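*Asks:* Read through the structures below before going on.
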Structure 1
Amino acid sequence: MKNLFSNIKGDAFGGITAGIVALPLALAFGVSSGLGPSAGLYGAIFLSFFAALFGGTNTQISGPTAPMTAVSMVVIAGIIAVNDGDVEKALPAILLVFLLAGFMQVGLGVLGLGKYIKYIPYPVVSGFMTAIGVIILVTQVLPSIGYYPKEDIEFVNQFRPQAEELILENILKEEAGEGILVLENFKETVERAQFINEDDILKESKTLAKNEASGVLGTLKVLPRAIQSINWLELILALSTIFIIYGFKRITTKIPSTLVALVVVSGAAIAFGLNYRPIEEIPSGIPMPHLEIFTSFSIATITPYVFTALTLALLGAIDSLLTSVVADNMTKTKHKPNKELIGQGIGNSIGAIFGGLPGAGATIRTVVNINSGGKTKLSGMIAGIMLLIILLGLGPIASQIPAAVLAGILITVGIGVMDYKGLKAIPSLPRDAKIGPFKVSSEVIIMFVVLLLSSLWNLVYAVGIGLVIASLMFMKKIGDLTAERSDVKSLKEEVWKDELDFPTDLKEKVFIKHIKGPLFFGSTSEFQSLSAQVPSTASMVIIRLDRMQYMDQSGLYAMEDVLQELNKNNITAYFVDLLDQPKYMMERIDIIPDLMPREHIFETFNDCIKYIKPKI
């Protein structure tokens, strides 16, 4: 506690500055997510305060971030669609997923898995980050030109047949649930259908229209319609915001250009009484907990989204720990990764209970905090309190911010979040894989697979597929390297330093196998051909294992097969320098001593030679 108040002045200035910087981004991410600006603001308040209080990075400022918002959008849109487009009805299930993600983050920290996050391959992270940029950039085109698909009546009317079909389908499901046999009692269906009015059909049609135009592909589909009905005032507001954000940075970086753009463009729009579209109203007063998360809880609601919640948890962990590394480099300190995950999990869990959007450690806000004098956890807590004060004091004013201004802010976020470092490196990466006649870089393939699948299909699945491809390619490379370096040759053809004094008359009767790497499923095929490569003149094979540090289950059974084959061919095998892990594995299934007697295992090559000389 004493340490917490050791830098009050610096922490206060850092926290207040970071809180002000966080405001426009929190509002923009909230609007973009589909839950409204208040969700972004609540997420920033609770996550910033509690992640700082319980986390393991002293200077970290947390809140909604671009990657977390992009995945949240998928969750929110999916659950709202299931609940007939009713946000209020869908909200408990949405917040339950966010709560579960927070619990999972706490679990990751408690289990000590923070240190393993660094093993996620760079091409997967690079492709994902660039995809986040593309998604945010493309999806903000429509609000920046003032086009909202569910308000385009001509477009909405195209979905009337589907809307009627869905409404009728729901009636049939209700009847099935009540045990009514529709074909025997069709009158009941007709009577219930009579209660459907024009408003019900229009509401369902709007939901379908909004879903059709969501995401990158949906935006590209409706873009021709949108261009024909551009709202020029909204476009000017968005472009002005973008111009100020980039232009003001050239004047000074001491004052956040995003905040300047928000204040200047919103202020001008309000002052001149322009007929713009404002953001959703931000509720005034202290945020209240959504206890319906618990009262309406059901396993069936949450089950389809467990994997998505895990993705949110892992993504938040990666996002936060990368920011922690940046903070470490700037402050010359060392963060505690597992404690940081616990803090982020607690922050996201509490934020979810109060209706907040999930988030992570935010790099720009953390850098602002450090540069403004923040040094302890107090700075992150002050940033959260600052946002709460803004909510309580300026909520009604913030509700008048033009939606196009936040769209402009998000466009700059989308451009900034892309991984330009990874994209610039593409021409120089080694071409180590082949697709047909073309040589390509495996790293580039992974990057583009994740980028395309994330942008055009599903963020969650794209990361999973990217990890699988990266793992398979890595295993193939290691397997190829191990196979290339491990070969079977007579001592006449190849000698190691300690093999130079081997008697000449025995060289054609004793063969050697150098295993020069781990024996795992990627390298077993070459090893299994050992017995076929040993000529008929040989009666003994020495298998040198000093460089085989690891053996998996596939390698274990491959070793068993090889030893059985050698025994069948009356060839005696010997081990030299067997390491602990492979020895333990072979003892577990009795390869030692059933197929490899303990007296045939030697610590050095010379010991082995002394043993076999009299036997030849």
Structure 2
Amino acid sequence: MPSESRALSRSLLRTSLALLAGTALAAPLVLSAPAAAVVAADPYTVTALKITVRAGDRRCTLDTDVYRPTGVDAAHPAPAVLTTNGFGGSKADGATDAIARAFAARGYVALAYSGLGFGKTGCPISLDDPRVDGRTASRLLDMLAGTRKADDGTRVDYVAKDGNSDPRVGMIGGSYGGAIQLATAAVDHRVDALVPLITWNDLSYSLDPNNAGRTEGVSGQLPGAYKWQWTNGFFLLGESQGLLHPNLDASRTGGAGCLHFVERACATKRLLDSGTYPAEQTQAVLAYARSVSPVSYLKSVTAPTLLIQGQADTLFNLNEATATYRTLTAQGTPAKMIWQSWGHSGGMRKPAAGELNLAEGNVGGSYVGRRILAWFDRYLRHHKKTDTGPAFAYYRDWVTDGPTYATSSSVPAADGRRLYLSGDGTLVDDRSKVVPGSRTYRNLPMATSHSESSLSSMLGLPDAAPFDTAGTHLAWTSAPVGGRPVDVVGAPRVTLKVDSPAAERAQESSDAADRLVLFAKLYDIAPDGTKTLVNRLVAPARVPDVTRSFSVELPGIVHRYEPGHRLGFVIAASDDAYAGNRGVKPVTVTSTPEDTGVLELPVTRGGLR
């Protein structure tokens, strides 16, 4: 290949990877211009500092920027806000820098840093492991406490303290920059307040979801359906760091078979790629994925936490934040939760008008932003009379005149309305209306249903409308909504019983990958027949035992069914964004008034019949 062609290919690849880094895998998922240089009019100064620490079994140098408000010094200290990048970003990306500037302009000392394995920070990517990434961030708290100097001898001695070595510090960030907050707070109780946005509860669920037989947090008893498109996007971004950031520190080299990830992260990817789930190996990999996830260490988190999750998010859905919220509140950790409009899905699509946009630093110009400011005002500035808002708030995209957020004292549970799966393909509101009948679908060797292209979602490109191929799915449809709209807020749940002799024989295998997989989802069907898959969300389910009934918890939604619209419920044999069944496994669903599937909906307004 001519040298100019190689240069062009390299440039195109760098551009593609930069687009990925600036969109779906780095909050807030919108492309933005590089941070502007500090000008004299800014009410703060920015100082780049390096600090070398031990991260796990390695030593690496952290690349940080400290934003110091004018007038803040040792005699006039201020509380601090710590922030870091989403996956694939760095301290210099639009969102991370804008967050730091927004809080520095409001009188907070801000410290932005590139996470391990990103930007110019050393060490391989270790997935926000509290034992590595969390303890590393703890060393930055030492620097903010003035007890540890930067590599050049600089001491930060102007952060307000609650004790000699206890700086008053809050953390904020999205996605990968969200989980690091919980990981840090679990190992260092000096953190005073957290605001994690659009992050995970359990990576084993995020990357390989099983919505059937939930036993802890969001996780089911078995590994689920490999979310291969999103996972490959992450892996590409991680392994390409040497191309995005040439001349990397030698400490960035990963484990065996990896360029920039720790070995156990690569082992997880290899298992998912293999399409097999041998029992002993699978349990070890799942245990690792959960060990680097909040589900395993939330019991150690005591810092007040404001969780913010996106409704448009097929990577980390609303169920993940809900599981974290319920764990924190049950153990007495102060916590509140907001479901905003934007998440990882949608690529370059900007947040809705009036919504928080971290890349633009409009913290004070939105409902969510004002809630964040109040949270830090209460827990960092110790203004105890500050109202931090209701326990739960959610964005309503159907409101055009008036407040777009509704509030509640609790998260709705999936027991508001029940619909029954009738043998004639209808959803009815009473068992007595169920028509006896059986219907069958079968999977094919290739995927025959489409929910989304994760690559399109990452880059904000057009995507084909969701579809299900005839003969490879079953659908049930409700009667039209009556005179009042029906608002569904929360995670629907369905209880099913299926018949599949092929799946029953296959589940005798010790390999969990042989068990039946199906995909449950909800549609909104307009009067003209147009079907909308709400936020393109689906619920992969690997059935624990096809000889018994089982429950599937669908991803949480906030959706209004307008009068005249119908609710559609579908179970499909496959989905092209996920790995599916091994072998052909026909499935029959039989309904009688005494024994049929039940769909439970968290309805906050109106009713379905």
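No value in this document is a laboratory result; all are computed from the given coordinates. Only a predicted model underlies this, so the values are computations on that prediction, with no experimental measurement involved. Cβ atoms are built from the backbone, for glycine too; each structure is taken alone.
*Asks:* Consider the structures 1, 2: one of them gives -7000 for helix-only ellipticity at 222 nm (-39500 (n - 2.57) for each DSSP H run of 4 or more, over all residues; to 500) as calculated from the coordinates. Say which.
*Replies:* 2
*Asks:* Check the numbers for distance in nm of label points 7 Å out along Cα→Cβ at positions 152 and 224 across 1, 2 and tell me which is largest. Intermediate results must be reported in sequence, preceding the final value.
*Replies:* On the way: 1: 1.1; 2: 4.7.
The structure with the largest value is 2.
*Asks:* As an exercise: mean count of other Cβ atoms within 10 Å over residues 304-311, calculated from one structure in 1, 2, equals 18.1. Which structure is it?
*Replies:* Derived from 1, not from the others.
*Asks:* Still on this structure, I have one more. One of 1, 2 was used to compute distance in nm of label points 7 Å out along Cα→Cβ at positions 72 and 344, and the answer was 1.4. Which one was it? Don't jump to the answer; show the numbers that get you there.
*Replies:* On the way: 1: 1.4; 2: 3.2.
Source structure: 1.
*Asks:* Of the structures labelled 1, 2, which one yields 241 when volume of the Cα convex hull per residue in Å³ is computed from its coordinates?
*Replies:* Only structure 1 yields this read-out.
*Asks:* Identify which of structures 1, 2 gives the largest calculated value of relative contact order in percent (Cα under 8 Å, 6 or more apart).
*Replies:* The structure with the largest value is 1.
*Asks:* Which of 1, 2 yields -0.76, -0.97 for log10 I(q)/I(0) by the Debye sum over Cα atoms at q = 0.11, 0.13 Å⁻¹, for residues 360-551 alone, as computed?
*Replies:* 2
*Asks:* State the single structure among 1, 2 that was used to calculate distance in nm of label points 7 Å out along Cα→Cβ at positions 536 and 560, giving 2.4.
*Replies:* That value comes from structure 2.
*Asks:* Assuming 3.2 is distance in nm of label points 7 Å out along Cα→Cβ at positions 120 and 288 as calculated from a single structure, say which of 1, 2 it is.
*Replies:* 2
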